[in-house]
Structure 1
Amino acid sequence: MSKNDGRNTNAFQEVIYFAKVFDVKILDRVEAIKAICNKKLPTLSFNERESIILDWWGIDEEDNEFSRLSAQLKCQILENDELPEDCENRKYDELILVALLSDYEGVSNNYIAESMDIMGLGHFRVEGQVEKLEVCPCCNYRTLKSRGNYDICRLCNWEDNGLNDDEKYSGPNYMTLGEARENFLRNMGQLPSSKWVKA
């Protein structure tokens, strides 16, 4: 191949790249998240459905997500402590969708756009305000719904018991906060840090 051929190939690739960049459609983050979750829903196995329903069956009026459910499902959840055996029943899809949607709370728009691309939903620039979560004291990313309530960071897996002292031992985490930070920094290259907003 001649030098000119190489230059022509590079020029062509640049044209394609810029065409893709400037021809990107804009999509609201709420609509993007709904599209991802609707695509995921039918692919869930029985065990995955059962696990999600188990985690969310205790939802009630104190939870914001409860208002999104139908009156029929609200009654069933409030009147039955036992987990339903027919988890494959499509009537539980609305509860599972609420759970799937909540997984994207605080997730960056870039990560959502990448997920859509990977799932074959199209190439978009996702826009919209990202929900502001609390900062994990270990990794310093916004991943926690609240501080000090034993929420587990979805990036570094630190269980937040409200500890801020690097040297103090954390029972739930079996190590000090300082040790956990060192672990995070060592493993950071293998973790999806682009998924979350850095504080």
Structure 2
Amino acid sequence: MKPKSQRIALVVIDVQNTFDNHAYWGTRDNPSAEANIDLLVKHWTDIGQPIVMVTHTSSNPESSFYPEHQSAQLKPFLRGVVSAVHITKTVNSAFLGTPDLAQWLHMEEISELVICGIQTNMCVETTTRMAGNLGFSTKVALDACHTFDLLGPAGRRFSAEQLSAVTAANLYGGGFADIVQTQELLAAATEENLGGLPSLR
């Protein structure tokens, strides 16, 4: 295991079966998101870095996030992944889940995060904003995230692509996180060269 000071956590948010139900969720963007998440997870495992798995849950038996439902389970490509910690949450932010993510990160002396998952403008963005507010140096692998079209005020519909672009602008322009691509991370984060990650602001 790497010294704690050299560890960078990969936070994988809500990659659950329910989001394959496009009849319910609607049109999505970034069809390569899952493949890129898979690449990041495998790479983080190979270089011995911690993975934080986050899943959304509900106590309502009619919800697709009810823990007993297949729809609430991780997508098949993640089911064999050994994570350092598994956070369950009932709201948008992984920092308001169980166990306490910020407390765990501080205990492990981890101050840098790479975030990916579903949905870009919901749980990914909320978690990233809180990470920034809590003082963590954070990157979002934008091409390892996806979201869905969304209806806004006055009947205006926003495409998933628009929402992802606005999330990237919010997070980068607001100083919450750097926005990166999967291949940048794969090229930079090696077992010998964690410092090769593009510098955090």
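Any read-out appearing in this document is the output of simple, stated calculations on the displayed coordinates, not a laboratory observation. All of these numbers come straight from a predicted model, not from anything done at the bench. Cβ atoms are built from the backbone, for glycine too; each structure is taken alone.
Tell me which structure, out of 1, 2, gives -1.07, -1.15, -1.27 once log10 I(q)/I(0) by the Debye sum over Cα atoms at q = 0.15, 0.16, 0.18 Å⁻¹ is calculated. List each step's numbers first, then the result.
On the way: 1: -1.07, -1.15, -1.27; 2: -0.89, -1.02, -1.31.
The read-out comes from structure 1.
Out of 1, 2, choose the structure whose coordinates give distance in nm of label points 7 Å out along Cα→Cβ at positions 91 and 155 equal to 4.1 when calculated.
Working: 1: 4.1; 2: 3.4.
Derived from 1, not from the others.
From 1, 2, which structure was helix-only ellipticity at 222 nm (-39500 (n - 2.57) for each DSSP H run of 4 or more, over all residues; to 500) = -13000 calculated on? Intermediate values should be presented prior to the final figure.
On the way: 1: -13000; 2: -8000.
Attributed to the structure labelled 1.
With distance in nm of label points 7 Å out along Cα→Cβ at positions 107 and 131 computed per structure, which member of 1, 2 shows the largest figure? Intermediate values should be presented prior to the final figure.
Details: 1: 1.2; 2: 2.0.
Going through 1, 2 one by one, distance in nm of label points 7 Å out along Cα→Cβ at positions 107 and 131 peaks for structure 2.
For relative contact order in percent (Cα under 8 Å, 6 or more apart), which structure out of 1, 2 has the highest calculated value? Don't skip to the answer; put the middle values down first.
Details: 1: 19; 2: 24.
The maximum falls on structure 2.
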